[in-house]
Structure I
């Protein structure tokens with residue numbers, strides 16, 4: 001399976017990343033990636049930008065160097081009730097939002113706590129996916145998390161960076177992919193690039209998807225058009241939320 005969308009990348013704004021939006025878009029073009037999501041870290045992570053950064057992403061062109069640029073965020077889960085560090089008023093203006101645990105933001109706890117928090121964020125209409133959920137430091141009940149994604153029409157990320165930065169993620173990521181196939185849950189695929197050279201670096205993700213025999217229709221990043229369809233779905237979900 002060929003992947004054409006990289007749904008998790010970071011710019012200089014994250015504080016520990018080393019490329020501009022332009023450099024990420026140029027690298028995507030050079031690597032045959034048709035769409036990237038800019039998902040800088042939320043402000044609870046030391047060195048990350050303030051909420052105003054995310055509010056002002058609207059100034060970034062939708063197309064740069066022939067690459068579709070999705071304006072997003074990686075919010076930090078800040079407690080085990082599912083709270084996070086970017087307010088909903090800012091998230092609703094974005095194209096895409098993923099949520100994740102970082103141990104410098106929140107201390108690892110129990111499987112039950114980790115699972116409950118992921119279920120809570122997946123229930124929120126402004127969150128689209130859980131990022132690097134296979135991290136064994138924050139072990140979850142994989143079956144429950146994927147069922148929550150199915151219930152709320154949300155996404156599970158398979159993160160290429162996890163295989164080197166989060167040792168022991170391999171087995172969990174494979175199980176997530178298998179559960180996504182079992183329950184018909186869609187996945188997104190992120191390089192988690194912190195420098196332009198890693199944009200589109202998704203080889204390990206592709207291997208996991210192949211081993212899990214995940215069909216193309218459950219892999220949003222296998223098609224830019226498929227990912228765009230999801231973004232329209234997100235807009236409709238948020239409009240429905242605001243109409244309540």
Structure II
């Protein structure tokens with residue numbers, strides 16, 4: 001499988017995605033629209049992963065390259081490519097699919113549980129995934145569900161934690177790709193700007209959570225296995 005990743009900053013490393021690719025012997029390449037405009041060709045990859053980042057989906061003035069990135073992602077959706085969006089990546093997918101992205105009532109920062117959709121008609125994508133899992137969050141924004149999308153997860157602090165669109169486009173607001181180093185870097189870079197709130201953990205509680213790290217790694221691998229089966 002050929003995996004193409006869109007990264008938005010050097011701090012948003014690939015974590016367990018890179019580990020998965022190495023174990024499975026998959027090709028893994030990264031594109032940085034904030035560095036160059038030339039996108040990869042759609043036929044050069046099987047799976048597109050859109051990572052998080054410290055920007056908003058409407059921040060065109062500071063990041064004019066966002067328009068080019070959105071145009072590329074839209075082309076990938078229309079071409080029927082399997083796509084996974086994480087955090088900012090999820091918000092970009094929601095925006096491109098004409099849903100609203102906005103500030104959530106609460107910040108979520110740290111390890112908090114998400115629950116699978118309680119809808120009677122659960123999407124096929126949820127099969128084999130846990131009904132509830134503690135995952136790492138680092139966001140202040142959320143999104144509405146796009147027309148035609150089906151909710152995947154929710155949390156106490158954020159109603160829409162993920163969706164699936166046409167069975168092949170998956171958005172996850174949380175961070176299943178994190179490892180310990182990634183969390184340390186986030187705290188070092190942005191920890192001083194953390195606000196108090198019911199869903200903001202103390203920094204020391206975010207670190208050293210081996211059980212949560214193991215669980216979220218297993219979850220990430222299960223999700224990527226689902227994409228592998230699509231191809």
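Here helix-only ellipticity at 222 nm (-39500 (n - 2.57) for each DSSP H run of 4 or more, over all residues; to 500) was calculated and came to -11000; which of the structures I, II was it taken from?
I
A value of 1.1 was computed for distance in nm of label points 7 Å out along Cα→Cβ at positions 187 and 211; which of I, II is the source structure?
Checking each candidate, the match is I.
Given 23, 16, 13 as the derived value for semi-axes √(5λ) of the Cα gyration tensor in Å, for residues 27-114 alone, which of the supplied structures I, II does it correspond to?
Only structure II yields this read-out.
Readers should treat all values here as calculations from the given coordinates under stated rules, not as data from a laboratory. Computed from a predicted model, the values in this text were never measured in an experiment. Cβ atoms are built from the backbone, for glycine too; each structure is taken alone.
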